[in-house]
1. If we compute Kirkwood radius over Cα pairs in Å, for residues 46-93 alone for structures P, Q, which one ends up with the highest value?
2. Match the computed value 17.0 of Kirkwood radius over Cα pairs in Å to one of the structures P, Q, and report its label.
3. If helix-only ellipticity at 222 nm (-39500 (n - 2.57) for each DSSP H run of 4 or more, over all residues; to 500) is calculated from each of P, Q, which structure is the one that comes out at -6500?
4. Thinking only about distance in nm of label points 7 Å out along Cα→Cβ at positions 14 and 78, which of P, Q has the largest value?
5. If relative contact order in percent (Cα under 8 Å, 6 or more apart) computes to 38, which of P, Q did it come from?
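Bear in mind that the values in this text are calculations on the coordinates, not laboratory data. As the structure is a prediction and not an experimental result, all values here were calculated from the model. Cβ atoms are built from the backbone, for glycine too; each structure is taken alone.
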Structure P
């Protein structure tokens, strides 16, 4: 199977040698999204909730560019600098899915690109 590179105008451009997402067959593998404003490429202002909203909006933009939607996401991984902020990430996260939530792993990390507080990657299945 050939791979298709997914690029969303409504999500920040990659800041390194990677693609926003790659589609192979009916699977889409998302690179980790961080809370960068797509228009400026600058980290959004605000705390963990504002950052998580921007990350989720970026994931939504990439999912739509791939021909899917947030409800087609089957797996996410959340990387968070302060695990005590996890409850605030959850408050925002759950608003982006209807009811059948994806499988998920959460990892506490010491550092993330651009000194952000949260990063989320995903896998989506298209029908």
Structure Q
């Protein structure tokens, strides 16, 4: 892990945020930014803010600067934050709850990809 960033208390549900996260998981920063800028979804703005923050954290304390095409998203999650609870009047004097969900978006960036090692093909023994 090179750097990480957290965007907390986003006033969107984590379920809606995970839809956008699935689009950019494992992509390079360059490709992820292009996807987020071209996607029409409310959580794209917050994911882009967290991605820009994480990438700036990569180059903040380094002598050599890394390019966006060299860094990829190694881990990205949308966890649930605190729920804001309100009540609305319903019929017959009752009250129904309204739950305003919040999310915490966490992004971790890395520079080296670990490729999966394929096992060697087994050869048949001939007698």
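1. Comparing P, Q by Kirkwood radius over Cα pairs in Å, for residues 46-93 alone, the maximum is at Q.
2. That value comes from structure Q.
3. Structure of origin is P.
4. If we compare distance in nm of label points 7 Å out along Cα→Cβ at positions 14 and 78 over P, Q, the biggest value is for P.
5. For relative contact order in percent (Cα under 8 Å, 6 or more apart), the value 38 is produced by structure Q.
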